[in-house]
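Structures for review follow.
Laboratory data are not the source of any read-out in this text; all were calculated from the coordinates shown. Since this is a predicted model, take the numbers as computed values, not measurements. Cβ atoms are built from the backbone, for glycine too; each structure is taken alone.
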Structure 1
Amino acid sequence: MRIYFLSFLFFLLFLAPSYGQVFYNLDFEGQAQLFSSKESPFWMHTNSRGRLDEKTHFSGLLSYEAEIDLGGDRSAEFGLGGFFKDGYEDGIYLDEAYFSYSSPKLGIVLGKKQREDLFQELSASNQSILWSLNASPPPGLRIFTRDPYFVNGDHGIGFMFSLEEYILNDDRHIDQTRLHHKSGHIVYRSENNFEITLGAQHFVQWAGNSEEFGQLPGGLDDYRRIFTGMASENDVGNGQEVNALGNQIGSYELIIKTKIRDIDFQFLYNHIFEDASGLKGGNLPDGRYAVYFEDNRDTFWGNSWLKAFMYEFYYTKNQSRRRKSSEEDGADNYFNNNLYRSGWTYRNQVLGVPFILLNEESRFRIGTNILTVHHFGLKGDVFDKFPYRFLLSYRKNYGVKDSFFAETKEVFSTLLELELINTDYILKAQFGADINSQEQSNFGIGLNFSKTIF
């Protein structure tokens, strides 16, 4: 991997000028926060891209980007970033190290690159219920469409796809677990700004080395099987992979977009599945239901108090538990797995929707995945002068498979972020709180400082 990045750096420094203009960017971001409990309020560490954990008081991020204009709306980019933080594990960490290529239709990323935020930091799970901005991105290769390929022209029927391969190189139960991801979507776009997208995401944790079972299947034929969702021909993990090879999880997706008088509207639905029962809808109505609007006009209703709004509802109480056959083969257990026991996590942070929580005591395996959540996000300007972001979530936590809480845990989690200064640097104040039904409430304050050095 080091050889690749040295080659890319050589390309940027010596060869890129012959192709087009090069834009350099060096940014710094610092975070400081205090809180009343042992851990910070939920929204003061959640969806921080792996840069903060529950006990972080201080962090600092330095990131560098170089973008090369290749002409024809094509570009290449090299990025490198690192951060330090305190918390559960103090230290210096790699945030990004990547090379990417972008054309109007296609994107390629090699390395470790943060994902794009699609909803102005208002969504709990961003693009998918299975892949949020909560954890650090793993290193790998990503090939994806940036805009639909249409059968004819720039509207009508089109399609989008992605193919991604990663290595989960953190400290986990199965060492060097690989992560496969692909997606496919059919898109209809009209000439008057109406668009509907229907498709699916498919993820598989596979291969790796187990202390108990040794090297797990990771050959070419095994890749074919995880790609198509097939089971292994041989016994794997003492019969712990019955339905399909690897830890497989996916979602059906429906996205409806339209624009009315420069206001963008979206409706999103994600249906989650882990096996054939979920594929057939046996776990309905589990999933994510969301609406989002973004006002691109100068004012909204005569002022700028509200420029963007998001509402999301998450429901995971079924998990195929209501099927008669679940009495024999068991219910689902979202983000957990018997063989890949670290589950749907990376560096001890949940990869998917962050309302699904780690075990509180060990921070190993998922401890809460049966829940309902109402989540709101708002963004605008106070007195046309101070930009703000406000998050409010009300969740009911019921427990995890075979271990329901004796009493439902109800939590209100909130965050108010107010931009105080925006000159040659940006300074934001943050106020967060968790109001719990069973535990002492938790309050926090923070400051976020960011500056473009050049």
Structure 2
Amino acid sequence: MTDNLHHTLHTWATSHGASLNISVEVRQDDHSGAGFRVKAGAEIHPGDHIVSCPTSLTLSYLNALPNPPPSFRKDPSSPPFPEEFLASAPPHVVGRFFLIQQYLLGQDSFWWPYIRSLPQPDRPSSLPLPPFWDEDDLELLRGTNLEVSVREIKATLDREFRDSKKALEGWGQRSEYTPRLYNWAYAIFTSRSFMPSLVIPRCDELKLPDGVRSWNDFSILMPLFDVGNHSITAKTSWGTVEGKGCNLVTRDGHSGGQEIFNNYGMKTNAQLLLAYGFVIPAREELHNDYIHIRKRVPPGSDGSDVDGSQKPPEYLFSLRPMTHPSSVLGRALQSESIAPEDVFPAFRLVQDAMILDIAEQVLQNNPALGPSSSSTTGESGLLRRILTIDLPPESSQLVNIIIATIQQKALQELEKLDESEVEVDEGQEADLEPCQRVALYYRRRCREVLEGVMESIEAAVEDERYVALMRGVTLER
């Protein structure tokens, strides 16, 4: 986005009810692209409002409806979509087609100043997400858990576009909507949109459109508001004000020249790469490297729908102990707050919800392996005792089953990486494309995480608590 496009976007958005703090400007950075920065000589204080976007400026599925909810724009320049399409296509698909329509309208679209500021569909860089990489580049993700996700997304996009074109049969503008444009619209919504329930004032009091189950069945684009880049440690909040839309409020102080980040929420590097095309490199004070482990369950059981619309639970393996200060996301997910050194080594790099899940499955079939109910208070008490190996001798088999299950999962993932190993000489890395470098980083971190889990299990057998448990000896606590 050039400075001219920044200015045009800012002028257009603020003339239609948006606002940008007078001490903040949109600036381009070679590393992170456009973002919010504090003007030279200015300061931003905790609690300051950075940017706001009224609902009348947003772009989504709602704008494609014949009668959008109050305060959402109905643009007279937008040709209506056929009723059959609106009735049959999922809301998120309609939203993407509406974005395509506004792009095709060009300067006749109300949202044109915003759309011009977005990555354009005729440029290769407009589709930086893994589902749109060349096959050669995708080879670098083979064997990682992203390989399956990319394949699922590509298949879903193909099906959605095919079904939508069928529903648009006979509509005059049908031929202008292409797979390339649909993929572009997916990339824009995936990387820039917001959940309605978080940004629409008094959302729960609005009537849902017919056929929509939840306000989160689709997402919303928010011009100017979406310029902020992500930091997992940024202290921000989104405040909704009736009649004024949503405000981004910072809880941090900033001085002149500093970037003001938004916070997209707790997302692992796998999720960031899939949705935004980037990862957060590990450093001493922060890492974001986790492996997603999907639970294998029969269709229709334990959170998995027969039609595949709802995925089974996922758990995480971590590069560093889940309760380590640098494991910001890991600590947020842990049910129990226990110092890393107090957690049994084999469990330190594993999300505690996974450990509890395994234990509960074992105890469901063999309750005698668990501690007595009189010495344990609920799930929390059971989990804490397992994590610290504060267990009676009869629970030794339970611990070994949990360890073996974790070890098997890690080995399975390592074998996938080994079967598709990619060799890149250090001298060649400087010549790699950006997507290749980020994929290579992600792949290497996957291996490092999994090898760390295996090493932690090997170290665990020498832990005095484990040795005592296997010998049937009770240690003093």
Structure 3
Amino acid sequence: MLHRTLALLAAATTLVHAAPTEHVILVSIDGWAHHYFDDPKCHMPTVKALAAKGVRAKRMECSFPTVTWTNHTTLVTGVHPAKHGVLANEYFDRATRKKVPLIPDPIFNKDEIVKSPTIYDAAKAAGLTTAGVIWPASRGAKTLDWTVPDVGDQELFEKYGSPSLLEDARAAGIPIEKQAEWCKLGNPGKAQRDYMYSQLAQLIIKKHKPNFLAIHLVSLDSFEHSNGRQVPEAYWAANDSDNRVADLVRATEEAGIRDKTTFIITTDHGFVTFTKSINANAALKKDGFVKSVLGKSLAPDSQVFAMAEGGACFVYVLDDANRATILKQITPTLAKLEGVQGVVEAKDFDSKLHHITAAKDGREPDLVLLAADGYTFTDSLADNDVIIPNDPPKGAHGHFQLDANLYGGFVISGAGVQQGKVVDEIKNIDVTPTMARLLGIPFPGADGRVLDEALAK
């Protein structure tokens, strides 16, 4: 189905009118919630200058769960998780009874997990050039001309990085050999990584002038996880991310393409500061539904597993014959847990979460729990406490996409864009249709819309 759609994209290329811009640069600042823009403590002069000469949305609705792999995939496909298939940062394999990580692309290539066409697939089909710098769920993407994957393993980083880009990076003194080392350093390593990723993107821009480039900046998210949202460490990281955006703007100037380039600065999710963690598995253990082997692995006769996804919890019923009965028994118990603000049953997955049911995709859960502000989930099998205090506070995401703190920021600026305008709210599914319009390429089948109110008339 994906290959057929790409063929249709290529065939339809000649039907689209002239492009308003020649280059689109998509920058995702991981964890950049909408409120940072107007926060007087947050110093982001480059992003604010782009907004002043472009269009800003007061807030952007993200995808559920509000996690990195899901939302970065939505940003480049224009469809909800039910269609693109990257359901979370991980999923639970009912057959093996183990969690399967999607973050940070340790196992699968892009074509194995992304079920819908991406904007870079469409751009390549239209004869344009494409680049991705650690864009989630893009490992091994055949339609990225210059790329390095979002992986923490050095061997994978170099195996799936474009050989010519890696060669140019070494020649330019960009320390790509530090990828794995810096990935292990925690917060300091994230800032160093962003600097390196910016250098790689600058190299691509100045040498190749790609029509489409996507880059993922990671330090803000890391500092928020460690300290919570809107704290001094997060403000520092936001300013550092702004410096990286300035690097990219300067690179387009040096490449002579600034007036032909459109910048989109956005994110994957906002953040919640939490002081307590909820362990649904501990509650289910008390009633005998969850059983473990020495607190390390799920027992073969365990009937349920509750997988934590930050502020969301995916509940899987593993006893197929008694699924309906078990759900009827456990749902009231889980709904009453401290910190659970909502329970979404499978019949409401599509309307409330834009997900499908386990009957259509076994990676989907049978029930979803939503954490309230101030809470996150954990899925440890070793702990018996249902509520675990966290002191000092930390940060999390994954919560319901309509929670106030989970909305993201969005700025679009440059060629083909209006100037000095603020719109109220957009959705992340709108980003790809808008990029396609700017590049003058077809992109049928998106769930989102073109942001006509932001584009030049």
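Determine which structure produced the value 3.0 for distance in nm of label points 7 Å out along Cα→Cβ at positions 146 and 442, calculated from the coordinates; the candidates are 1, 2, 3.
It traces back to 3.
A value of -12000 was derived for helix-only ellipticity at 222 nm (-39500 (n - 2.57) for each DSSP H run of 4 or more, over all residues; to 500); which structure in 1, 2, 3 was it taken from? The partial results should precede the final answer.
On the way: 1: -1500; 2: -12000; 3: -9500.
Label of the originating structure: 2.
Please compute FRET efficiency 1/(1 + (r/R0)^6) of positions 34 and 186 (r between Cβ atoms, R0 = 25 Å, to 0.05) for structures 1, 2, 3 and give me the label with the greatest value.
Of structures 1, 2, 3, the maximum of FRET efficiency 1/(1 + (r/R0)^6) of positions 34 and 186 (r between Cβ atoms, R0 = 25 Å, to 0.05) occurs in 2.
Figure out for me which of the structures 1, 2, 3 the number 167 belongs to, where volume of the Cα convex hull per residue in Å³ was derived from the coordinates.
Working through the options, I get structure 1.
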